[in-house]
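Please go over the structures that come below.
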Structure 1
Amino acid sequence: MLNPVLDPGWLPQLSLPTQDDLPSDDRVPMETERHKKQMDLLIYPLTPWLGQRGYVGGNMFVYYSVKQVRYQDFKGPDVFIVLDVPPRERKSWVVWQEGKSPDIVIELLSESTAQYDKNDKQQLYQNQLRISEYYWFDPFNPDDWAGFELQHGVYQPLSPDPHQRLISKRLNLALERWHGVYEGVKTTWLRWSHLNGELLPTPQEARDSERQRANAEAQRAETESQRANVEAQRAETEFQRANVEAQRANAEAQARQLAEVEIARLQALLTEQSNR
């Protein structure tokens, strides 16, 4: 983090502007629609995962010194993450107002910005903003991607893990190249994933997953209801069978009783006849 007392670029401190005083829109759109989709694919899944633990921004100005404001020589990263700050809405990221620089930056390369992102911006992130982790990715050339970690003030390149992912130590997440369909475009995208390989879901994927979970729960409840109905029918059948058995036993008992009465009557009649 830059120190406003030691860095002359921050002076004069008493008149430093805030995000409400500074421009927040240069009215320059992102290079292509795919760049916009890729930015969203990095921001939207990460924001709910990060929750109250930090802020995720994209394609917005980052102000880090009065000199930079005066000359307007830097606009801002495509995606950036700041840890241990409240996730409130912001017009721009103003370092002296927030108290710290971003922790992680991702730039989306294009033909017009690749050299600048790989050289000037990398030096800016390393030497002035001191961004802990810096990544770049070309949405139209997914082989052109890289990651760097700031070690002793100098960026050291990150090596992909055995699954060909770049691991963010600050987030304990991985950046991986994922081939699939997002917003109707089938290509290789850069996505966040847990270290176990599970992707951080997009809002649509989260809704689909919740709907599938709800459907599965409804099916489970329906199956349980059907099982309970079958069990109730079985119990009713057993109850009816028991009633029939009881009625049969009762009828047999009555028949035996009648037979015994009849036998007694006949025996009495025979005894009476033999005594005459």
Structure 2
Amino acid sequence: MRDVELRLLSKKEIIEVVSSSDVVVEILDIRVPESLRNRFLENIALRNRKRLILLLNKRDLVPRDVAREWVEYYRSIGLEAYAVSILMGGLRSFEKILREYEGRGKIYFSVFGAPKVGKSSLINYFKKKRSASVSKYPGTPGYTRHVQLYKISPDIYFIDTPGVLSIEYDSLERMIRTAPPEKLSNPVKIALELIRRIQANTPGSLEKSLGVSSEDPEEILREYALKRRWFYETDKEPNIEEASRDIIRRYLDGRIIYYTRPPKRDVEKIFGEEK
């Protein structure tokens, strides 16, 4: 399958789409949502008094208490958030929102997301389920020819943006998500940092997911390469570059147990108030 070059949305494009929307949907990977939030998008949506919804996707990849904590955390700071699993059909909360708008005239939902969070999966889910027609989005020529408008029901339309949101604050996630693993220039450096994060947030995960017993990140790469029988042809040493790419790929595919939790201080405040 040929790789398609990622197209990042400009701030001008974000403003144009948001201004034409009634509801703005930002899809995040629930494992690392804070790393993938786009504050510019959120600020534009709220400044223009649009309903902003955070869909925390891949709920099936984290424990229930982690999903609950993230939803409660975002709601505690004034953001509407729902934990969903698009590929597993877990969209009940979002479908309920869509039903709220039935019979109220045309309502436009714009859908945004960083690379590999499930933006295309959400669009495809509703296209297959309900989409009656596909048309070009009305507006200025040039930019708008890339935007697609999908009619989901008589009243509901999805605006599919022509690209993905930039990852603003997390350089590791930016490197991992904006290029295929086989095209990364330094996969070992990236994998080592990813391993450190996995160890810090989900201890014991790599032993369960990869079958390795080492704790040193570099030794983990060597052990995993040996386990998979990946060797450099020149010196027959363990091919740690291939091991690195595979670990990155497994993380993106959800085959490595890894997730983060909300800032501890905020979570304690949230649940302290409920007592």
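We did not get these values from a lab; they are worked out from the coordinates using the rules stated. Fair warning: this is a prediction, and the values are worked out from it, not measured in the lab. Cβ atoms are built from the backbone, for glycine too; each structure is taken alone.
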Comparing 1, 2 on relative contact order in percent (Cα under 8 Å, 6 or more apart), the highest sits with 2
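Suppose P(r) over Cα pairs in 10 Å bins from 0, in percent works out to 6, 26, 32, 22, 11, 3, 0; of 1, 2, which structure was it derived from?
Working: 1: 6, 21, 24, 13, 6, 4, 4, 4, 4, 4, 4, 3, 2, 1, 0; 2: 6, 26, 32, 22, 11, 3, 0.
The read-out was computed on structure 2.
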Comparing distance in nm of label points 7 Å out along Cα→Cβ at positions 190 and 238 across structures 1, 2, the largest value goes to 1
When 1, 2 are compared on distance in nm of label points 7 Å out along Cα→Cβ at positions 70 and 110, the highest value belongs to 1
